[in-house]
Structures are given as structure tokens and as C-alpha cells.
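A.B. asks: Down below are the structures I want you to see.
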Structure P
Amino acid sequence: MRRAGGPLRTRIVITTALVSALAMAAMVSTVVLALNAITHNSVDASLSDQLSVISSGIENSANGPEGALEAPDDSIDDTTWLYDQDGATLIGPRVKARTQAVADELGQVHHRTRVVRNERVFLAAPVEIGGPTPGSGVLVVSRSLEPYEETRTQIIIGLVLLGLIVTAGATGIAAWTVGRTLTPVEDMAALADEWSEQALDARFEDPGSGDEIAHLARTLNILLDRVAGALRSEQLLTSELAHELRTPLTGIRGEAELALMKATGGPEVEHLQQVVALVDKMGATITALLQIARGGEHTGTRTTVREVVTAVLDAHPGSNGRLLEDVGAPDRAVTLAATTELAARAMSPLVDNALRHASSRVTVSASVADRTASIHVSDDGPGLVGDPENLFGAGTRDDASPGAGLGLALARRVAKTLGGQVDVTSVADPTTFTLTLPRS
């Protein structure tokens, strides 16, 4: 069996995707920076060579600069300007006005100058002009960056696509690997959810792979052995205590019945009959608690909300009119998947607690859902302080309580045995404890 992936799997996959994406982004950024540096170095070197070749040709040409620029040299193209010492154009190509303006601005420099304008790199330097009319001037050469930019853009697009593919691939591999790794753990968790206190001999299968999962299975099996031993010891102790309690109760009942046989009537008979009834009730309680301690199944037995509420109210005749029932007729007839005795055992501590803390009134009501029915016990007392869950700990009680602090803890345990729950649904105005049981 397999369960849906949990937060750990999701976190691992997301982390892998983020790390892969960041790594690919860093790689693309590094490559872009390297391409920019290579591009600028290449363009600068090309322009410097072009400037040197043309300058040498202009200086040594016997026919003047026109002859030098007409020489068949690959370094000479239509991006070369020659200006005289006054900044007037001697030779230059026909270009766009923006490009021409930059070249004219550089035609008056007095030292080697490099500028980048309009996706072009310009390099200008003073030169000596040879030929029939020698003199000085400024040579300007230029190179467009558009071919380099197009190449760089194509490389970046390719790298981004490669980064997306690598990130998706790494994420998929991580999801597949983590899924295969965590599936045995999820299966073990699912098995543990299905096991109950009755499955004392259930153990995880050792895959025999010798890895961490196998070690976990062996460790959990050792822990389960210890838990099973503790539960068996608890069940044995509970059985022995139940036996020891039944023996004196049987003697008390026998003595009370003998006294009833000799009694002539009056209040004495009523008291003895009450003793017998209380002994029977205590014996039934011991039997029920013993079944709970042993994890007995009680589903499939039916009772009704009316029967449970009536049993609890009848067990509290001394409430002096403070205990009121407010259960509607449709809700009273709802059937519960529990015995009346155990359901009343789960509800009775809630009523005892409410009567102890109520100012004037305790109200018992009910509500019904599709699969569950809830019995609410509300009181008009001062309310609860602190975390309500602390009240369900064994031995938790206030200083004024005469009990041992086991009532609410026992109520919740009985309810869980029946497949239900006991919760605090209101901490004040009114304070409400709710017993929820599955419907039959």
C-alpha cells in the first residue's frame, strides 16, 4: 500500500529544483560575462590591428591617403574615416547620421580614444599623412557589435533552454529517487496506523538489503517487542486486579443476600437491595474496564442516545434538580455503535465533573452528524483556565476535587475504545465537554 507523498518528499524535490535552477543561473551568468569579455577583447584587438595597418599605409603612401585606403587589405572596410588637423573629413564612408556624428566628434582627438556608441565600437588616434601633401590628421575606425550580440543572444537562449532541461531532469530524478527511498517508510507508517493494541505480534518485514531502511525496520521491531511485553504485563496485572476485586465483591454480595433473606422489611431491606445493586454495578464496571484494558472490540453493539443519557441521569439522583436534559426527540432515537454500559461509562465522568463545578445548572444536549452523534455536557461554572487538553491526563485534578483525577482520562480512553472521542468544545459561558460516538 502507498500513501500520498508527505511534506518531506515535497521539500526535497523543491530544494533540488531550486538548487539546480540556481546552479544553472550561475552558469549562464558566468558564460554571459565571459562572452562579453571575449567579445570586447576581440573587437578591441581587431580595431587596434585595423588602425595600425591603415595608419602605416597612410603614413608611407607616396600617392596620398586615397591610395592607401584603396589598397587590397582585409583590415580596410567602409568603417574608416580620415580627418585633417582641422577636423575636416578627408575620407569617409556614407553612414547613418548618428554614426557619422560620433566619427566627426572623434576626428578632433589628440590621443588614442575608444568609445562605444549605438551598438558600435569606435577607435580614433592621431596619424601622419604621407604623399604629395604631407601633414597630420586623425584616423577613426569602427566595428559594429550587432553580429556579436546576435551570436551572444543565441548562445544565451541555448544555455537557458539547457538550464531548464537540466533543472527539470534533476527535479524528476530527485522525485523518482526520493519516492523509491521513502516508499518503504510510508508503507511502514501505513502498517503502523492499521495495527492496534491487539496486534501485539505484528512486525515489520526486514527487507534484508542492509541499508538504513532495513536498520529502521529491525530497530522498530525491537521497540515493538518491548511494547508488546509491556502491554502483556499490563493485561496480566489488570486481570489479576480484576480477580482480586471480584472476590471481595462476591463475598459482599453474598452477605447482603443472606441478610436480605433474614430481613423482615422496612428500610433495612431497601438498604441491602441498594448494596446488592451497587455491587452488581461495580462488578459490571470492572468487567467493562477489563475489556477496555485488553483492547476488546465493542463496535457492532447498538444503543441509543436516549438509553445512554437516561442511564447516566438515573445514576445521578442526588443532583438536586441541577441536572437537566435538553435532547430533542429525533436525536434521542439515533442509534450508536456501542453498548449502553460503556457509552454511559464514557459520559458519566463528564457529568460528575460538570456537577462539581456548576454554579446552578448542568445541561445535557445532543447533536447528530452523518456518521457520528455527539452528547454535550454543559455547566454554568467559572470556566476553564489553561490548556484544556491537560485535563485529560491521568491524575490531573484540582485541589478541591475528592477524586484521584482519573475520571476524564478514563472517559476519553473508553470513548476511543468505542471509536469515538471526548473533547472540550467550550471553555466558558458555558463550559462544555462533548462525547462523540460513531452511529450504528
Structure Q
Amino acid sequence: MNNRNNNISQGVDWLVVWLYAILVGIGILCIFMVEYRQGTDWAASFIGGKTNYSKQLMFTGICVVMATFILLADSKLFTAFANLMYAFGILLMMATFVVGKTINGSKSWIPLGGGFNLQPAELCKIFTALALAKFLSRQETDFTKVKSQVIGGIIALAPAALSVFQNETGLALVYFSFFIVMYREGLPPGLLIIGFSFGVLVVATLVVEPNILAATLTGIAALCIYILKKQIKKKKRVLTLIIALWAVCVGVQRFAVPYIFNNVFQCYQSTRIYSMVGKDYDCSQNHHRGKSTDTKPAKKPDDYNVRQSKIAIGSGGVMGQGFLKGTQTRGKYVPEQHTDFIFTSIGEAFGFVGSFLFLSIYLFLLFRIVRIAERQRSTFSRVYAYSVASIIFFHITVNVCMTIGLFPIIGIPLPLISYGGSSLLTFTILIFIMVRLDADRQMVLR
């Protein structure tokens, strides 16, 4: 261990540490609001280890020990073992197929005993951030070349593919946040535009009647040909490109999207996405066995969750109903309220003002992390810090949008707030490795 790192406070960005502590404290408070029942000895229940808020307090203690260990470590350890940790994370994810435990339909957990479980897909976000930072910081890596971009994409998406096979689509989507980092490091913006355009086309396919959408795409192609007719006379390949793009878009709309929803996704997954845009999905079209054999009209299993979540948040009004006074929270009307829907407890208890202040803390943390990223001399430290910011931003955006019905329910926790040891430990390690690297920002790490 480096002697100059023995002083734990040297170079540490304590503002980030305090923001972390505030958010963890808010998380324990929110879980307490959801589970506490009047007449219970709250002090005894906190130290009893039987309630979720007492378990979260225990997890916090473990995280404090882990954070202290990281702050005392040598920054060079993270660069030296980045690839090895990534390989270890991939092996852990693969181990779930052998020794994994199925929870809520996802075989992505490894039982540790004593009622505790480890979710490798959560921890692998740390290892992926380190491996990507290691790859992009190499002197021989030229990220303007396609080969380097492909390798970077593989590093980010390999854990995502394993998460899909584990039936953990929510965590799989998180790994796409690394493309924000790669864009910062030189990934062509055209790729992001193509990805965004594909998303818009998928949504349009779900919302608009197929023939009308095909006619609209044809009309847009014809309009482009008319506008660019002079360029087309000079360069025939412009016309070829327009026709090719039209064919791809119509092909995606007519064949690719229906195939994905009917053959790749399971019925409940397709139903969730359709319900997000206010549509019903017919499970009789789904070719998966089990749920797909039910030919009855598909119900919207998540409508109840989202509806109750909206009621809870809406009932908070401007100022909220007050601490431990929320009817929806106290009545357990919202499923999974201590995990995926934890934001509803804040909205109901503290209203719009409280929710705004709460999200402002997140926003302040994200701006601080970006500032930390930009002041690094080392590419490794900068890429890693941007990875942390991207992961946290993705989690916040999807989780909050999920609770208000703007995104399908995919089981993504709210960082440092939702109940769960794996999630809290993951974000703790993510943040404090960044803090440790920032403390040594004058060094050039590779």
C-alpha cells in the first residue's frame, strides 16, 4: 500500500462522500416509512435484523467498511486488476446458470447463506466500468477506428447478453449506458442517432397502425427524393441510400419488431411494453411456451402497479401528506414499494417539493461526478468516472419514469435508495473507487 495513501482524507472529494451518505440515509428512511407499523418499538426493530430497514442498515455498515478499505487502497490496484476482475465477473454471471437461485422469475442470484443472496450482474457493472476504462486508456487504443469501437462494444454488451439469458432484462439495459461513455471518448454520433431512430421506429410501430406507418415511411422517402433530386442526378448512390433506408425501416416495422415481440420476448415482457404506450398485447401471438399458450385476451399485469404508484405520488400533492402519514404507503397498496417503487414513498410523504429536492440531490451528485471526470489527467480515471455517472443517470431516469408510467416495469432499483444489499454494495464500490482515483488525479494511470 502506498504510504502517501495512508491518510484517508488526503485528496478525497468529501462533497461526494456527504451526498452519498445523505442518499443512503434517505433510502433507509424510505424503507422505514414503507414497513413501519404503529405500536412497534422502532429502536428494537432497527437492531433486530428482521425488517428490511434493519437489514439495509446492516448492509450500510458493510458498505462503510468496504468504502474505507477502498479509500485506503492504492489506485494502481484498480488498473492492474481491471481485466482480471472483469473476467471474474463474467465467470460469476455464468455460475448462476449452474448454482443460481431463481427470484421473481430471474435466475441471476447466487445464495450466500443466512438469507443473503448475491446478484453478479450488479457487481459486474463495476468490473465492466474498470475493464472499459482500462481498454480505452491503453496507448495503442485508437477509438476512432472501427476495430476499437467493436471491442469496446463487446466489453459493454457481453454482461448484458448474459443478463438477458438470466431473464434479467432490466439490468441488461443498464449496460447500454456505457455507450454514453464511449461517445464521450470518440464514438461517432451517427451510431447514437441510428440507435435513437430505431427506438423511435419501434415505438411508432407499436402505436401506429401498420399500413398507415408504412405509407408514412414511403411518403417521407418520396419527399426526400424530391428535395434531393439535384444531388441524385449527380450521384445515383444518394437514391440508392434513400431506397435502402426506406426498405430497412419498412422491414423493421413489418417483420423485425413483430418477430421480436412474438418470438424473442415472453408474453409478460411484451405486455409490459405495449401497456406503456396504452396498447393491449395479444398473447396468443407469442410463440413462447407456458404463458404464451394462454389464448385469452392479455391482461395488463403491471397496470395495477403503475396505477397505484401514480395514486400514491399524486396524493402527495405539493407539500406531501407527511412522514408516516401516507395512505398508499401505509396500506401497502403499491407492490415492491421498498425496492422498485421506493420513489412513491417520497412522492406521497413529501409531495412535489420533496420529490424535487430529492431529485436535485441526485442532479447535484451527477454534476459533481462529471466535474470530477473532467479534471482527471488520466484517461482511465476519466472514463471510469463517466461510467459511474452514466450508470447512476440511467438507473435514476428509468426507475423514476417507471413509477410514473413513462417506462415499462423492468425491475431497476433507485441508486442508494432501494432496498437490496447487492445494489447498495455495487453503487458504494462504484462511487468510492471513483473517489479514490480522483484523490490521485495527478497520477497518470493506465
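A.B. asks: Quick check for you: by FRET efficiency 1/(1 + (r/R0)^6) of positions 43 and 155 (r between Cβ atoms, R0 = 25 Å, to 0.05), which of P, Q is greatest?
C.D. replies: P
A.B. asks: Out of P, Q, which has the highest value for relative contact order in percent (Cα under 8 Å, 6 or more apart)? Intermediate results must be reported in sequence, preceding the final value.
C.D. replies: On the way: P: 11; Q: 22.
Across P, Q, relative contact order in percent (Cα under 8 Å, 6 or more apart) peaks for Q.
A.B. asks: Assuming -21000 is helix-only ellipticity at 222 nm (-39500 (n - 2.57) for each DSSP H run of 4 or more, over all residues; to 500) as calculated from a single structure, say which of P, Q it is. Each step should come with its number before you reach the end.
C.D. replies: Numbers: P: -19000; Q: -21000.
The read-out was computed on structure Q.
A.B. asks: When P(r) over Cα pairs in 20 Å bins from 0, in percent is computed for each of P, Q, which one produces 22, 53, 23, 2, 0? It would help to have the intermediate numbers written out before the result.
C.D. replies: Numbers: P: 16, 26, 16, 11, 14, 12, 4, 1, 0; Q: 22, 53, 23, 2, 0.
Working through the options, I get structure Q.
A.B. asks: Given structures P, Q, which gives the highest value for Rg/Rh (Cα atoms, Kirkwood Rh), for residues 139-362 alone?
C.D. replies: Values: P: 1.39; Q: 1.06.
Greatest value across P, Q: structure P.
Here, each number is a calculation from the coordinates, and none is a lab measurement. The structure displayed is predicted, hence computed values, not measured ones. Cβ atoms are built from the backbone, for glycine too; each structure is taken alone.
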